[in-house]
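Pasting the structures in now, so scroll down.
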Structure I
Amino acid sequence: MDKASLIGVIIGVAALGIVFYEVSHGHLMMFFSGEGVLMVGFGSVSVCFMAMPMERIKAVPGYVKRFMFHKAQPIPEIIKQLAGLSEKARRDGILALESEMANIKDPFLAAGLKMAVDGIEPSQIEATARMELLAMQDRHKAGKKFFDLIKLYGPGYGLVGTLVGQVGMFGKLASADIGALGSALAIAVVATLYGAIVANAIAGPIGDKLALRSSEEILAREMMLQAILSIQAGDNPRVTQDKMLAFIPMASRGKLQLAA
C-alpha cells in the first residue's frame, strides 16, 4: 500500500465530508444530482473511449492499482544487491552470477544480467534495454493520459451541466415556481462542483502520482543498466557503486553508501 496515496485520499474525503456536512446541516442529499453524475461522470468517460484505444481503457484498473499500491524495489536494496553481484562477478567471474538469477525479482534486471552472463555484446544489451524502457514509457504515458483526459474534460462537462441547468431555470421563470427554479439552479451548481472535484481531487492527483512513479522507475532501470554494463566490463565494485550513486541526489548518497 502506498501510504502517501492512502493518507491523501483520507484527508481529501474527510475535508469534503466535513464541509458538505456543515453546509448542509446533515442533509447531504442536497449535493446529489443524478443529472450531474450523468453529465460529468459518464460524459468524461465517453471522452476517454473516444480518445484512447480499447486496449488502454482495459488497463485502467491497473493504473488505479499502481496509484494505491507501489511494489517497486527500494533504491537502497537495488544498490546493495547490484554491489553484491559486482563483487561476486569480480571475484568468481561473471558466469558465477548465473546461480543468482533465481534471487532477482526485477525482470528487467534479470534479463539484462542474463544477457551479460551469456556474453552478449554491451551495445546489444544497451539497445535491447533501451527499447524496453521506451515501451515502458509508452505504457506509462497511456495511464497518465487517461487521467489527464478526465482532468481536462471533467470541468468542461460540468460547465455543460451548468448551462443545461440554467436553460431549464430560465424556461421555468414564467411559472414563478420557486421550487422548480431552485431545483434547476441546484443542478447547474452541482454539475460544476462535480467537475471541479473530479479534476482536482481525483484525476489530477492520480495522473501526477503515476507520472512521478514512472520517472522513478525509469531512473531505477537506467541505474540497473549502467550497473549491468559495468559488471560485464569487469569494473571494480566501487566503480560500479559510484556509477549507481550518480543517479541519486547528493544529499542522499551518504546513507546509500552505508546501505550498500
Structure II
Amino acid sequence: MPMQTHNNNELHLDPTRIPRHIAIIMDGNGRWAKARGLDRSVGHQKGVETVHTITEEAARIGVQYLTLYAFSTENWNRPAAEVAALMSLVLSSLEESLFMNNNVRLLLIGDTARLPEEICRAVKALEEKTARNTGLTLIVALSYSSKWEIIEAVRSISAKAAAGEVKPEEITEVSLSDSLTTAGIPDPDLLIRTGGEIRLSNFLLWQCAYSELYFCDTYWPDFGREDFHRAISEYQHRERRYGKTGEQVAAEPSLQE
C-alpha cells in the first residue's frame, strides 16, 4: 500500500487536527529481536520502552485516547514460556510514574478472566490511582479479541431482551456500542500498525469502521516520536468523508475533526 512520505524536517503537525483517539497494533517485537540474533523476550522488553515513549508523546501533543493492542486472545496459543514472559513484562511495565508524571489515566479492556490474578490486582490498583488524571487515557487491550467483545455484547443485549428489558427493534448501533468494552470512548480516528503487516488482526473491528488506517514497515521497538508524527501527519493530509462526497465534506469542515 503506497504511503505518503514526508521529510522529518517538514513534519509540522496541525495542533487543531490532532486525532482525538489513536489505536496502535504494536507489531514486530519478535522479528526485531530475531534480526539481531536475540531472544524474542528482548524484543518485547525493548517494545515496552517504545510504549513509554509513545505514551509520553501522545500525552504531550494532546491526544485524548491511546489504545494499545498488548496481547490478543490468539496470543495465548504462543509457546508457554513466551506467554509467561509477556505476562511478567506487562506486570513490570506498569510504572506508576509514567502515568502520574504525564497526567495519564489507565483503562484495561479484554477477557480479564484469563489473566493471572497478580496482573488483575496490579492493573486495578493503577486504574484506581490514575482515575482522577485528566490528560490522556491509555487503554491497554490485554487478552483482547474484537470477535470475543462483540459476542459478549450480543449476549448481554440478548439477556436484556429475554428479560423484557429491551425490544429487538430498539437495538441500535448506539446500544451495541454501549455494550462493548469501549463504551463511552470515541471510536479511533487513526489506527497505526507497525511491523509491515497489513491487517487488523481481530482488533477493534466495530470501532474502526471509519478509522483512517496507517501501516508502516518499522518494527515496534524502532517506532519513535518521528514515526508517530509521520503517521499523524499523513492522517492530517487525508480527507475523511464518512460516505459523503468531497463537496459535502468541504461544506461541513467539522467532519474532518
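Values quoted throughout were computed directly from the atomic coordinates according to the rules given, and no laboratory measurement underlies them. Since this is a predicted model, take the numbers as computed values, not measurements. Cβ atoms are built from the backbone, for glycine too; each structure is taken alone.
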Next item on the list: Compare FRET efficiency 1/(1 + (r/R0)^6) of positions 121 and 217 (r between Cβ atoms, R0 = 25 Å, to 0.05) across structures I, II and report the one with the greatest value.
Entry: I
Item checked: For percent of Cα pairs over 32 Å apart computed as 44, the structure of I, II it came from -> I
Notebook entry, point to check: The value 36, 19, 17 for Cα extents along the principal axes in Å, for residues 73-128 alone was derived from one model only; which of I, II is it?
Noted result: II
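Work out which structure the value -12500 belongs to, where helix-only ellipticity at 222 nm (-39500 (n - 2.57) for each DSSP H run of 4 or more, over all residues; to 500) was derived from one of I, II. Present the calculation step by step, with values, prior to reporting the outcome.
Working: I: -25000; II: -12500.
Clearly, the read-out refers to II.
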